[in-house]
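Nothing in this text is a laboratory measurement; each read-out follows from the coordinates by a stated rule. Since the structure is predicted, the reported quantities are computational estimates derived from the model, not experimental observations. Cβ atoms are built from the backbone, for glycine too; each structure is taken alone.
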Structure I
Amino acid sequence: MDPDADVIISGAGPAGTIAAWHLQKSGIRTLIFDKSSFPRYKVCGAGLTHKILSVIPFDISPVIHTTIRSFRFSSGFTDVFTRTSEFPLMYCTMRDELDAFLLAKAEEAGAKIMTDEKVIELKQDDKGVMVKTAKGEYRSMFLIGADGASSRVARTFGLNSSIEWGIAWEAEVTSTPEMIQQYKDTVFLDWGTFPGGYAWIFPKKDHFSIGIGGPAHMAKKMPAYYEKFLVSAGIPVSETISNRSHPLPVRTRQAVFHSGRTLIAGDAAGLTDALTGEGIFWAVKSGMMAAEVIRQRMDGEISDLALYSGRINSEILPKLLEAKNIGALFNAIPLRIHHWVRDNERVWRAFQKVLRGERTFTDVPRAFGKWQPLWKPVCILAYVIQRLKEKKYMNHA
């Protein structure tokens, strides 16, 4: 039986749609399934770091709401200060708009799109892949699992090990036009208050996204933290449009991201930044890698898909694992780092460079110079301190 496509992609988020765009541009027939109808709401602050614009292969300005140049920091809801950059640091959008835009680009490139189509069964052998939905069975040569944190693809093929779970809890709220105008280029960030996490306010075109990210086992403490943060920020809420939570999968070590003719990307692969909670950039990067490795396999340049796991482990995981280390260090001494950002120009410049993609988290240990051998022991100690703080907060907050 002839395949319905060369590649089937389960999931129409950024990882899946960017992979589809690149595959189609290489002449590889692609079919995307997603269980939802588009546009669909997704819990996400939808802050796009500046570096993402350099990797998305087309202009996404039609869905950008705001350009961020300032950060308003607080720690423990006090010691508030604002830092401003000459250059854009990040951009804010809405995930329903961004995802629908990227899906339309994949369709323009020639990908076949089937939304409101839930995948219910997956099989593969040495000849191809079978994907079953409620409406039928479809066959392809390869499969990309880009179906989110609860990925059926990852579970089916045993690719969901070594993941630690965080959670994002977010509300979309309206406020006064004056408040939205005043903070249209400013992100609010409270850190060092909620162990292992932080709170944010992202300005959108006509409202604010307000949320908290942190360890999943601390989820029950998030609503109270949210209320205190909202009061401290001084944002008057006219209406709460939505209020939802979403799991954040974080890889804890190198892993396998392929099985036979199947690859996983984005949240399905656990590619979330443990420090910031960012996942969109890594979804796009892994989607691009997945498309390139499948192209190489179809062109006979490689004999299997092991190169994909190798690239994720060598090009993405070192940065994400270092982000996890830095997150633990921050949670061990949050007030000290808060003051460094406030008072030290070098630290503020480094913060900007990381957001803009000019430096990565793997550069941080190198900054220790001759003390670099102490980096790992310090991080291990920081993890212990972080866990103790989380336990204390859960028992007494």
Structure II
Amino acid sequence: MKDISIYFSPVDIELNAEDQTIGSTINSYKNDYFPEIEKGGIALFFVPEYRGSKSHSAIKRPENFRSFLYELCLGWEWKFPIYDLGNILPGKELTDTYYAVGQVVTELVKNNIIPIVIGGSQDLTMSLYKGYESLEQMVNICSIDNKLNLGNPDAELNSEGYLSHLLLQRPCYLFNHANIGLQTLFAKKAELDLFEKLYFDVCRLGEFNADFKKAEPHLRNSDILSIDFESIRASELRTNDYTSPNGFYADQICQIAKYAGISDKLTSVGVFNYYPEEQPGSTSFLLAQIIWYMMDGVAQRKGDFPAGSKKDYTKFIVHIDDFKEEIIFYKSNKSERWWMEVSYPGQTGSKFERHHMVPCDKDDYEKAMKNEIPDLWWKTYQKLV
């Protein structure tokens, strides 16, 4: 593994950690000691980079989430090492910080370590994506956000307009983008139309509130999860930095983190637009709990992504009238979760091979049984061909 310590400054926190807490076991970068990282596990780090934010570009406050996180109890089933790599040293230019985060993410993902990146403005999602470019891996991104953040590709990359820049990368390794939590009053019609043309997915906040099952397959299908703290309603955070009267409740954002962590496909996480308080408060405490639930989800992974042998799955074949393709579903005998197979004219070893098996729910199977082609099948097929 390459030396990534050059990108970090050490953790500045002193706690008398009690037994069986995260603080008692976490391997942190302190003083002159940088953790010796082995394959597997979770590594978190903070990126104090806000120059991509229009409203918080000059913020300089202590990252209070660690004082809460270290005091939380270890989960019962946690059997992986946890690292705190410290704080990324912001570069002279904003692009230098993007590069540093991308390099760190690449090295961690290559070594089967899940990076949890605490930011910083949400344009750092681009850095997570860049971390996969050198791996030449097609990826799915899921953003937990009240906006689509497409932006203008002719404008500078910023927190509210990073996705258009990502789409223009060549070669582009983005296969799918899903948004959970969109509030339509923040979405222009042209943005929604483009999402539709690209066969991207949207689960609006109202849909999520009505039925969480609508969001779960999107979380299970993501390689990269980007959580925007501004998607949480302001009453849950109680600081002047957050003003939205609508959004996710605290328990909902923790539920999202838990289900995302359970996904075998997820390999990196970013929690962005975190504006620390001057003194430890509810914002930092909630962030610590989001990280805890993410880790707890990872500990409860079932290893049931249906790759290779399908002996532990129940197979369902559905024939639809006047449609030449069979629609094949798999239900895991371990977790009772559903996947849908989308055929494509690719060769073995194709870059799309990881993406033709799509997480879905039982509703998609029931639609097919009613002679309807599920929207998810059709969208995925269009992207593959």
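Tabulated values for the structure
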quantity	calculated
Cα extents along the principal axes in Å from the coordinates reads 66, 44, 38; which among I, II	II
Relative contact order in percent (Cα under 8 Å, 6 or more apart) - structure with the largest value, from I, II	I
Which entry (I, II) yields the derived value -11000 for helix-only ellipticity at 222 nm (-39500 (n - 2.57) for each DSSP H run of 4 or more, over all residues; to 500)	I
With distance in nm of label points 7 Å out along Cα→Cβ at positions 84 and 196 derived as 4.8, matching label from I, II	II
With distance in nm of label points 7 Å out along Cα→Cβ at positions 76 and 92 derived as 5.5, matching label from I, II	II
Percent of Cα pairs over 21 Å apart, for residues 20-243 alone - highest-scoring structure of I, II	I
